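**Q** Below are structures written as structure tokens.
Derivation of every value follows stated rules applied to the coordinates shown; laboratory data play no part. Just so it is clear, the model here is predicted, and its values are computed rather than measured. Cβ atoms are built from the backbone, for glycine too; each structure is taken alone.
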Structure 1
Amino acid sequence: MKYILLFLCILSLSCKYNVANPVGALKDYTEGSGIIYYVSSDADENKIVDALKKNKHSLGKYKIVVSASSSSSTEILTNIKKAISNNTSFNPVEVDISKLEITEIPEGVFKGLGNLSSIMLSDKVQKIGKEAFSGCSSLNNIRFSKGLTNIGNGAFSNCVSLTFASLDSEEKLTISSNAFSGCSSLVNLVLPKSITKVEGDAFKNCSQLKNVEYLGTTNVSGTNVFSSPNPTNLYLPNVTNGSKTSFTNFLGNSWSSSNIHTNKHIPN
């Protein structure tokens, strides 16, 4: 009888803690609990991988959330890339670095990460380096920084899953050459009123780009910003109908007056 009771006790504990689960004994987290497991700004690759597994178990998705830190070091970004690139079965992966104090996303830091689907940037980020996210083929959600001043050459080039981009910067913003070139699924683009310069070929080969929304009230010049086929519709939610003709060459594109929509946002 005592052996039967012992067996039942072991069986009960095994079910309760799911000891065979590939992410380890569930003594500190529960499947489907919705609890988010954070990593610190000095976390190494192993700790990031561990958090990815825990969040998959808890949230039902692979997610990295970096806790708040006063450090401006970008080493955590390198470690995040290692964790994601060395575990391609973790797919897709969401990354939230919105609580960090870093001011720059280094050149090429996430380049070619095919399983990165979402990135949330801190409002402290002022510059996104050259090819920082180039070739991130699954990237379909970007939370841009309100403090952004420069998007580097090819920063988001060939992000073929990106369908919508809303640049929310409140600072004077420059978009460099080829910044979004080859984003072949991009349909809707929202530009802030603070934009001052968009270099040539910034949106080259964005073959599905149909709608551009500009939140400013004064025209912005440009040369060869888009490539054929050019976007069709220009939305100017803060411009009155009487000023429509001032935007027929917005960013160097030839916009038909009938396709310039004042006092309107891009339709949902």
Structure 2
Amino acid sequence: MRILVLGGTSFVGRAIVEDALRTGAEVTLFGRGKTGTDLFGDLTRLIGDRDTGDYAALGAGSWDAVVDASGYVPRHVDQAMDALGERAGRYLFISSHAVYQLDGVGPGSTEDAPRRPPVRDTEELTNDTYGPLKVACEDDVVARYGTWATIHAVGPATPVTLGGVVESCARAAGTEVEIVAVPLELAPPFFPLVRTNWPSQQRSPARARVAGMPATALEVTAADVLAWDRQRGEPPLDGGFTPEQEQAVLAARRPTIPAGD
């Protein structure tokens, strides 16, 4: 099977390429050639730039399937589809849960949950526009190729609490952890994984399971991420608490003990 991956050297695109190669697919990469230059040295790389609209490298060739892992605004997908013409079989667009309405959606929502209104008058990606721009991308792909399936490729296989996630990560790392409940008023905005609309983000993976898409065990994912982080030298993280911030929150949580007690 011949697969063209638009973006395929970082984030989910890299994982898709690795899995495709394991199944024996013939993979071609399209991107700027700026990330993951040390990856997939044996693969054909077509160089272009979606931001500038440079798709000249896609002027020749045909593929059984296209995986679009780097389309964020309608122009990206429209220009890619125009460049490919009739030379692509299926077009798999990697979208986002941000396309769905944030409020009024209960846990276990399916692929038929109401989406947010599409946005086409900007290409600036913000918390307010990211999801609606993805909606517009979805609409354009469906208009061109028709609807085959929308699937929530989510996990874990069984429901888990935030504490369960932390404990799974600790086991994968071979360490122990003490979970301390912290009142939200002591935590900064967007304390890790805590959202006021959390129930609306809990999707049903039932359709994916029926389609034969299993969920990777949480501890396997944690171990893989840890191995990857160690391989790259464990650089400082851009997000999350620093040790000092964590200690400050824990200190604020502890009750003050009067002198002499």
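**Q** If you work out mean count of other Cβ atoms within 10 Å over residues 67-74 for 1, 2, which one comes out largest?
**A** Sorting by mean count of other Cβ atoms within 10 Å over residues 67-74 in descending order puts 2 first.
**Q** Just checking, which of 1, 2 has the largest value of percent of Cα pairs over 27 Å apart?
**A** 2
**Q** If P(r) over Cα pairs in 5 Å bins from 0, in percent, for residues 163-242 alone comes out at 4, 16, 26, 30, 17, 6, 1, 0 when worked out from the coordinates, which of 1, 2 was used?
**A** Clearly, the read-out refers to 1.
**Q** Among 1, 2, considering only relative contact order in percent (Cα under 8 Å, 6 or more apart), which has the greatest calculated value? Intermediate values should be presented prior to the final figure.
**A** Numbers: 1: 9; 2: 15.
The structure with the largest value is 2.
**Q** Could you tell me which structure in 1, 2 was used to calculate helix-only ellipticity at 222 nm (-39500 (n - 2.57) for each DSSP H run of 4 or more, over all residues; to 500) as -5000?
**A** Of the structures listed, the value fits 1.
**Q** Hey, another quick one. Comparing distance in nm of label points 7 Å out along Cα→Cβ at positions 139 and 235 across 1, 2, which structure shows the greatest value?
**A** If we compare distance in nm of label points 7 Å out along Cα→Cβ at positions 139 and 235 over 1, 2, the biggest value is for 2.
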